Structure P
Amino acid sequence: MERLKSLDPPHKGLRNALSKLALIAGKTNYASVESVKKLQLISKDVFHLLKDHTATENKFILGALDAVNKSFTKDYYADHVEMDQTEQQLFDRIMSLNGEQTNDFGHQLYLDICQFQSHYLEHINEEDVALEAEMQKHFTDEDLMQHQIAIMGEMSFETLLLWFKYIVPARRPEENAQVLSGFKSAVPESAFNAVIEIIKNEISENELHEIQSLLK
């Protein structure tokens, strides 16, 4: 039987977000204010999600494991501290751009973004194997679902919309329909419609129709 994978949705969303960040960084004209603003706009999305995920993982994933196997979580907490510092430094560099830099300067920033992306992907790949298995070892799918409900319950609606924006294009229609069905049953119609408005700009019309046809 397939187990619930707690890390699958956010990690797929982050892989999508980081790939878009690297793509835009690679074609930014760093001597253009308008071009730089586009890079800064997506950077605000991506780095907000990165910080939100670290905080969520510390509290609801590693925090849950602390109670049953505290020795397992130590290195993950340490990695998160190190990556949080790297993220902040990179974000500050991007936000300091003013459209007066050279494209040689921008190329080095692009390479640094790609290096960070590679490091981050390596980190979450390891989590998808070892950390996910440890969660499934100690918790039932019902427990893991309660973790997810608690996470969504603490999240601001603006952050939730942002997660949907990047997660939905990275998952199968049936997976998206399952999550959206539960969301639809738990929130006002206006909130559900806001999510649909966000995601319809991120996926094809055919994919949206397929998701909607699977909604319960």
Structure Q
Amino acid sequence: MKIKKLEPTQVSSNTLEFKVYRKVLKPSLKKMIAEHNSKEKLTQFLVKTNYEFSDLKGKKIGLIIPGDHTSNWLKLAKEEIKDDKKNTCIGNCYVKKNDNGTYVLVLLPEKGAAKKNLMIKQLEKFALKGTPFSIELGAGGELEEDKASDVVIEEVALPADEPEEDLDAEDDAKQEASEEQIKFKTTMNERLAKMDDQIAKVKELLKM
């Protein structure tokens, strides 16, 4: 699954708005249900436990970005691990469904030393708020142990969610438009070829 509508520079420069982030995250989670629903169908993730969104100045909350890491996202992940390892986690993830119809986003940590329970609470309270998703941590990685009872999360007044974008529909529309353009070009080339044949025939007749 590709990371859509977000750029690494938005994250690194803290110019990403929470309401924009949520508008992109929720369709991505839905897509994971279909594409990444087992340990055999993993995608990657980047987590920050102290991220400051541009529309939530002074507030440090949880951020998760699931999706395959292109070179630019991989570069960002490495930089975050190097500069802020204690608040960062990267690895692979997938979704599993509970019997009650809710979902679990299973994180398989690889690098980063964020605190386990802090990360879970931060993500569930902010990034995943209002969704049928919870967080589960798999074994591995280098996360710091902490007690859930000791984790205190600040209350933050979150911006209202903006309407979700149907990223798949947008992609389909682009593909359909591209196919229409190809069809149009093919048709025009065929017509031009016929015209060339007709002109050639007329020239032959004029020579007689």
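Bear in mind these aren't lab numbers, they're just calculated from the coordinates by the rules spelled out. This structure is a prediction, so every number in the text was calculated from the model and none was measured. Cβ atoms are built from the backbone, for glycine too; each structure is taken alone.
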Quiz item: Upon calculation of distance in nm of label points 7 Å out along Cα→Cβ at positions 95 and 159 from the atomic coordinates, which of the structures P, Q produces 2.4?
Solution: Q
Quiz item: Computing relative contact order in percent (Cα under 8 Å, 6 or more apart) gives 20 for which of P, Q?
Solution: Q
Practice problem: Supply the structure label, taken from P, Q, corresponding to helix-only ellipticity at 222 nm (-39500 (n - 2.57) for each DSSP H run of 4 or more, over all residues; to 500) with the calculated value -26000. | Solution: P
Self-check item: Structure from which 12.7 was derived, mean projected area of the Cα convex hull in nm², options P, Q
Solution: P
